[in-house]
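Enquirer: Structures for review follow.
What follows is calculated from the coordinates using simple rules that are stated; it is not laboratory data. All values derive from a computational prediction rather than experimental measurement. Cβ atoms are built from the backbone, for glycine too; each structure is taken alone.
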Structure 1
Amino acid sequence: MTADQFVKALIDEGVSVKEYKDWRNHNRNHKGAWGPVNGVVIHHTAGSNSLNLCYDGDDDLPGPLCHTYLHKDGTAYMLANGRANHAGTFAQNAVDAAVSESATHPRPDAAEPVDGNSRFYGIEIENLGNGKDPFPDVQYKAAVKWASAICRFHGWTADSVIGHKEGTRRKIDPAFDMNQFRKDVAAQLGQKPQPEPEKPTPPAPRPDVPPFPGTYYFRPGAKNAYVTQLGRQLIKRGYGRFYRVGAGPQWTASDRAAVRAFQEDQGWSGTGADGYPGPQTWKRLFS
């Protein structure tokens, strides 16, 4: 797929898509072939807030580390157009099963002669991978639609979709049952896709509620005026006990603890009270 075809396929399937940085020119094509493609690989990040890591990679494994990063809220961030460092080497029997669209996906052989990065699309789903961190329904359904969109474009069945753990013995991701995931993809492919409805134009913000700047400004290591603004409002709302020296521009554990306490006081729990401000937290806090 071209970049335009990839985005269109996802949107047509009902996936909420965001194009991230220079993803259309971001790939590892200079290190090897991209294609012919034979299927889709599902991963989990085994971390949190992994968007930038998936785009940039690190010294040991340069990015992009996947074609798409899937946020907890179901947003699919496009990170690569071409070859990506997501699969590594794969067992021949695992690749053969995907290519032949076999209903049986065997335990991968120990030998791994196939360059999986050249043959498969890859998605990284944000999840700790510890069996305790949930995959929210909106995130899981987005992953199903993401895989279905690629299969629909290429004319593949759901058996072209494998987990990273099904391509190699080195990995355990994703932390959910791939047979059930393939069933869900098959069900999605069996129905006419419903594109995501157009979002209504939001009402004009109240003059006394500053517009939410975005989650980017409240990530670990962030330092900006929005963090100070958030901290001052938390202190004003009665959460000053979490701050020893007052609000400042550096995002710290104190800010997250105060945000979490505020979220819990709204009756939220789970991912709704993770200590990171989103649009609803911001609106409630400043209203």
Structure 2
Amino acid sequence: MSSCIAFIGGGNMAGAIIGGLRRAGHPAEDLLVVEPFEAQRERLAAEHGIRPLAAADASLARARAVIWAVKPQLFQEAAAPVAPHVGGALQLSVMAGLRSDAIARATGSDRVVRGMPNTPALIGAGITGLFARAAATAEDRARVEQILAPTGRTLWVDREEDLDTVTALSGSGPAYFFFLIEHMVAAARALGLDEAKARELALATCGGAAALALHSGEPPAQLREKVTSKGGTTHAAITSLQGEGVGAAIERAVIAAHRRAGELGDEFGQA
């Protein structure tokens, strides 16, 4: 019987990884998913041609890699019936906050890699921060990169505590970006532009600005200064933002997300 990749949890992030693997030619029969919710199982079957399990069973022993994609507060409950079958497998977690020692204890495997992806992974444009425990081999790291390649970029960190910062910056970051777009559109609507035009302009502007920043390699502050002529419209907007303390508020928001990531590890990482 061939080996497989097992997913514990079949939500959006698991679906993004599964979709990428299927597009890359990975056989459906070599992807196992344990998903207790029927609607999610039906969605995964329809979208990816796989047959998810409602509960863990001995077929999980085929797994050479197990991807944990449940909510961190559900991990201990989910791990109990899975652990007897997967102790020899590489464990890859995409759960926010939950620390690798808790995963190692619950699964019986010290070959643990923690990853923090973000939602652009759904279209292959994500970035995943990764940390590997000492027991994870170079082959394990390469395997993780191979699994995640269809979702976008990967970036390794040397300290596990840095994953809380990754969570706060890139894991939660798309929501900050969407929040900005939401209010740019709202302002344009208040000034009389219709919803569709406002949205198209805001999305194209933000997408183009991000692409320019990636392409140029210049610091964001320098790029901002290039479009901020003193006394002009952009200067008026930036001056307003600075006067409202928006920059400091963004920094506090990222710090709040970082703090919450640590709290999740404290709350849900106990055996």
Structure 3
Amino acid sequence: MRIFRFAPSPNGPLHLGHALSACLNADLADAAGGRFLLRMEDIDLARCRPEFERAISADLHWLGLSWEEPVRRQSEHLDDYRAALDRLDTMGLVYPSFLTRAEIRERTTDPAWPRGPDGAPLYPGDDRDLSPAEALGRIEAGEPYALRLRMAEALRRGGPLTFFETGAGPSGETGRIEARPERWGDVILARKEIPTSYHLSVVVDDALQGVTDVVRGEDLFHATAVHRLLQVLLGLPEPTYRHHALIYDAPGRKLSKSDGDTGLAELREAGISPGDIRRRIGLLRP
């Protein structure tokens, strides 16, 4: 049976872009006679709040969606991510990095410095060869740190990689596509204050929940390469991917909770109907 999921972060109200992803996943699950799951990606305890989760559920119910219970909350499953991180660590693929964001910016000012698909400079790798004793000493001294993947070694063990894309994605490609996680450099797997990252938790969650079809916005298309690498390293199953187009505002900017774009609750209060929402996102039922 095919299993689809919608996995928002409860750190703000849902907007039209979320409605597109949620409704598309639910519609595809219904058409396939499959299952539709709701997952709360709430590992950032500083920003994620129960009232936002309640608002998300209210918005989705208003749209006419239903999902299986219980809802998986990442904050309740940190041991799952810790186990995956420990497994990668025993393979020699994890190291602590201590450069701050400001220090990274200072060391990567050269216009020729390589950047990832998101435009951020790749990590310089200063801490990659620290001795275990020195790294442990700095951690025990209370220094902030991030745990990073040794990308070169991970690729040696896990590559070459591909993923199967059923949507068009930003590249317009469909079918079996080459995955190039090296473009991201030594990605973060966890931080001192947050014991996992989006990359790590999403592949663990999808595997544990049996998700067969990952349907999400095309802004995550390039991240799929990192997810495929982690799936191979951890021996997790490969889902099928579909990356849908995003919804933009009039100036051509991607909708964002952090930018205060109009939420679904505000649209509802303004008299907009669920049918109007579906019409706006191009998913009007026949």
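Enquirer: Upon calculation of FRET efficiency 1/(1 + (r/R0)^6) of positions 40 and 216 (r between Cβ atoms, R0 = 25 Å, to 0.05) from the atomic coordinates, which of the structures 1, 2, 3 produces 0.05?
Expert: 2
Enquirer: If you don't mind, another one. Given a value of 12.8, 39 for Rg and Dmax of the Cα atoms in Å, for residues 160-247 alone, calculated from one of 1, 2, 3, which structure does it belong to?
Expert: The correct label is 3.
Enquirer: From which structure (1, 2, 3) was Cα extents along the principal axes in Å, for residues 32-135 alone calculated, if the value obtained is 34, 32, 23?
Expert: Corresponding structure: 1.
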